[in-house]
Structure P
């Protein structure tokens with residue numbers, strides 16, 4: 001069996017982390033750099049990855065996560081946020097970065113810039129908010145695979161009070177909102193999920209070849 005399949009069979013949604021086991025700083029940096037390299041629509045990356053290191057804050061976030069202790073017990077807590085508004089400044093900054101990185105005249109990118117500005121200006125705020133949130137699911141997919149490859153447990157969470165997270169993390173003033181919460185670390189030997197076999201639908205029920 002291919003190592004990718006082995007990795008994905010190994011991973012599961014960890015319910016109990018071992019708080020005594022910490023991910024090495026170098027490994028955390030590899031994970032974060034890999035997430036920075038994740039794809040996004042137009043390459044715009046309307047994402048901010050927060051690494052919550054303050055133990056007192058993480059303890060408060062447990063309540064905002066409806067008592068899910070993984071938020072506090074895992075080695076690290078990642079919060080994937082996106083922007084509340086797709087600002088003109090973000091688009092201008094992105095175009096400038098493209099010009100510098102690819103050694104292009106900024107004026108040569110004016111058509112691309114105009115297209116992005118039109119995209120932002122002709123969609124309503126709810127549409128753009130959901131569009132930016134979906135970019136974080138691409139980041140999440142990268143995270144699941146990377147962590148499994150590194151034999152690090154990761155538990156993506158949608159079940160939390162978004163308003164409380166935003167308040168506790170002071171996100172509104174930063175034009176950010178919480179999309180996903182992902183504790184990462186190492187499973188505890190007493191995790192009740194550890195001995196449960198992975199259940200997935202059969203291959204032919206999920207995949208269909210159309211010729």
Structure Q
């Protein structure tokens with residue numbers, strides 16, 4: 001199953017996978033919520049999941065999907081190559097990650113690998129994670145300033161979502177979103193949505 005909010009890209013990926021000859025695209029979804037419904041109905045072997053989906057992020061969709069369909073193998077896909085996003089996707093249960101810049105052959109390799117129960121990271125992502133872990137070790141394993149849920153709230157805030165929309169996307173209370181917003185601004189020493197958005201773009205959590 002292909003999950004991406006850009007129809008043109010889904011159509012291009014569909015053509016590439018069908019041409020490969022050893023895989024069949026059983027469904028496409030443009031949102032996390034639709035992907036969850038289709039995964040329950042169809043139980044695909046592999047889901048290629050865009051990380052930066054509007055509304056419910058690909059990270060949250062992956063976490064929920066694997067809670068209900070633990071046998072599904074998820075391969076993360078994103079335009080960003082930030083090691084933090086790769087780590088968050090893996091922590092959500094994904095079996096691998098490929099950047100959109102990696103090319104079709106790398107994507108096919110990734111799908112085949114996770115379908116066989118392997119973990120797959122394209123070379124640049126693997127190098128970035130190793131470097132990140134090495135740096136953290138040298139710095140005494142410095143902790144990330146934000147938690148997983150705070151990163152998800154920040155990503156949605158940066159995309160222009162209201163607190164009510166974020167609460168609906170993440171299935172949490174609006175008041176909880178406001179608490180996360182205050183904590184994010186306090187931890188990052190940021191004072192308004194513009195500064196939050198700039199930070200999110202700089203960290204690869206949102207596109208300009």
Structure R
């Protein structure tokens with residue numbers, strides 16, 4: 001099965017955001033990935049509620065929203081009101097992860113949990129049947145354009161084995177350094193969805209790049 005492709009708006013041209021979202025509408029992209037950073041959980045700040053609202057009005061694709069923020073539970077209802085379809089929180093940012101996942105699902109959004117590169121996959125064992133998606137960070141979160149951490153392939157395979165062992169229906173998404181050279185290996189390891197930022201938006205033909213990413217996998 002071809003992976004879901006979720007281009008990350010973090011790499012888009014914010015001076016021409018409408019143009020880039022319309023390009024994604026025309027493309028074979030499955031989701032639009034939104035990286036929300038607060039400058040506390042990660043050393044960067046991206047964009048907030050007004051931009052998400054504008055993207056929702058323009059986008060014909062589901063909004064795959066990745067919260068790299070502290071205390072994400074404070075804003076779950078807000079992200080639902082803004083029109084997000086998938087909401088992913090970080091394992092490392094949630095004191096009460098099960099409660100937060102339950103809150104997301106109660107708002108009728110798909111619930112995801114993200115893991116930083118150093119966080120053991122085994123920590124998901126008790127919640128793998130509760131989440132709709134697990135986001136494996138294949139770079140240290142906070143900035144686009146980083147190099148894929150090769151060890152991530154082993155982590156993807158380990159997670160795939162856990163999902164199958166527990167008869168979970170969770171999807172595996174991979175974010176960080178995904179490009180035409182490594183997407184086949186990422187999908188072979190067990191990924192269902194990939195986030196692509198610079199690989200798409202810095203290419204000469206982003207629409208064609210998205211199409212090729214599906215083919216190369």
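Remarks
- Given 185 for volume of the Cα convex hull per residue in Å³, calculated: source structure among P, Q, R: P
- Answer label among P, Q, R for the case where Cα extents along the principal axes in Å, for residues 4-75 alone, calculated from the coordinates, equals 37, 32, 25: P
- Among candidates P, Q, R, the computation of mean count of other Cβ atoms within 10 Å over residues 44-51 that gave 14.6 used structure R.
- When relative contact order in percent (Cα under 8 Å, 6 or more apart) is calculated for each of the structures P, Q, R, the largest result comes from P.
- At a computed -13500 (helix-only ellipticity at 222 nm (-39500 (n - 2.57) for each DSSP H run of 4 or more, over all residues; to 500)), which of P, Q, R: P
Since every read-out is calculated from the coordinates, none of them should be taken as a lab result. Computed from a prediction, not measured in an experiment: that's the story for all the values here. Cβ atoms are built from the backbone, for glycine too; each structure is taken alone.
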